[in-house]
Structure 1
């Protein structure tokens, strides 16, 4: 049985998947951090036990510190609160937990319309593996227009929201979007668009699940990254999902949900799979905590940003050379990315 997640052979460049180069994987850093987390820490055995559903506090505190620095947030007055974080095993897991929990809680509160399927809007195009996550959770999907230069079309979204709210005032409405270094468009939403989007969602009680896995992969020397969605005010309708899968390596299986909606985080912890098994990333979060504390994650991420910028520049130049030459009967039209994985 074939798998979209299985890494291709070393000698094959597969443009159909977002796997990092084998040569860039931080083997030594992770090996060292694992030993430090388990053997150098007198309490290291705790990472081999069951953990709290939302993740052990030391891990969440370390992730909060990392994000405070990553988002260039004032560490004294706007430091990220560990209690706004929920440790997951990755972005897909975070999306699944969030959409399932939203539906479960909504059904409990809306008994009369309990049989109406929730509606989720996704960008067109969007990350091609995300629709099944929502569909398998019982959501109806509908596409929202995008533009190659600006990303999500707010006008189209607003029209669809109004129509949905008119047809069913109490229906659960969700928007999934990739606001930074979009996959596959490569664009990022402007600050103005982000502000308007949050206001639109709050005014119409639409939950926004922002996939921000590429926040942190901006290229050196490019325009500074827009403010992360979960850091823009305290709206209970904004949920950010991200992970260390792109910032470190996919196999680490450690991510987080971030939201000011404490009730939602509590309800996520009531999901049966977590109630039974506890934290889904117990050992990995301990390793990540060590990488944050010893500074290895910051240094590795800086090197990764520089390397991806160099590779992106090289690819863009090759495509430009082909477009300007006469050897091939076609041209490429593309925007130069400011970060992330995709062109």
Structure 2
């Protein structure tokens, strides 16, 4: 049979695809390091092998209805578990499963003392806060109102500012070397400025921008999930770290501040600041800021959202969106980084 250019061939039914039932399943997906993990088998398997993140974890001549392994590793987050073997009729069967490794650390409750209260502009929808060589930088948000500013600490007066174009909603800031970086929420643009607040470059990224800090020359970004993402100073992505506490993933990570080998992150729409171990992703400490919430402010809308650490004082500065005050705190129990700890 011949078909012209405009003619269509008769539609052929796709061949039936036989979907084989899963051979392995987990009784649950969330575990802590050292937990026993039970893998249920739907049929006996011979020459069984179990792989954890590509490494052989278990080998057995035969397994019938279930097997047990131990959740391993010190880095929290999702791990790949592969179960493979031969069925009774010598057919090779395999299943790939996901295991969420939670933190095995109960976060330490960090205490603090209020040292000083400073005025803060109630017009500032704070998204980022950072000290550099005695200068306080602040980034604000909202379309048409987003700015990068230098602020006088004692008076709250804005000493210098630059506005973002109206289409951009400003987010977290950080100072690396001689440059200030400012994220945007959904524009996928990071603006770079000189310390005189002159924009000299911009970089694209492919996620939402929430909080920003740095360790040495590595930029550390949050995107509202439970991930911290690492970038070079030209916004080339180099890795990421999942963040978990002993109850599971800690989502809505927002404003960030690097302190002593850890990252402090406020959890959006809460009064909680968590201390994250950059070597493992585990939350090792937490601050509950209820005691300093400003009176008369609806902190469910005008949320806590400004964290800055002043190294020479060993003091933490905290504020929020449209708050009238900036608080200077002495935090007890901020852990110091383990010797040799590195960003994963």
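If FRET efficiency 1/(1 + (r/R0)^6) of positions 118 and 166 (r between Cβ atoms, R0 = 35 Å, to 0.05) is computed to be 1.00, which of 1, 2 is the source?
Considering all the candidates, the number was obtained from 1.
Where does the value -12000 come from, among 1, 2, when helix-only ellipticity at 222 nm (-39500 (n - 2.57) for each DSSP H run of 4 or more, over all residues; to 500) is the thing being computed? Corresponding structure: 1.
When distance in nm of label points 7 Å out along Cα→Cβ at positions 110 and 246 is computed for each of 1, 2, the one that comes out at 3.1 is 1. Taking FRET efficiency 1/(1 + (r/R0)^6) of positions 30 and 134 (r between Cβ atoms, R0 = 35 Å, to 0.05) as the measure, the highest value among 1, 2 is held by 1. When relative contact order in percent (Cα under 8 Å, 6 or more apart) is computed for each of 1, 2, the one that comes out at 14 is 2.
Of structures 1, 2, the largest value of mean count of other Cβ atoms within 10 Å over residues 174-181 belongs to 1.
Match the computed value 6.2 of distance in nm of label points 7 Å out along Cα→Cβ at positions 86 and 318 to one of the structures 1, 2, and report its label. Of the structures listed, the value fits 2. A value of 30, 29, 19 for semi-axes √(5λ) of the Cα gyration tensor in Å, calculated from one of 1, 2, originates in structure 1.
Since every read-out is calculated from the coordinates, none of them should be taken as a lab result. Since the structure is predicted, the reported quantities are computational estimates derived from the model, not experimental observations. Cβ atoms are built from the backbone, for glycine too; each structure is taken alone.
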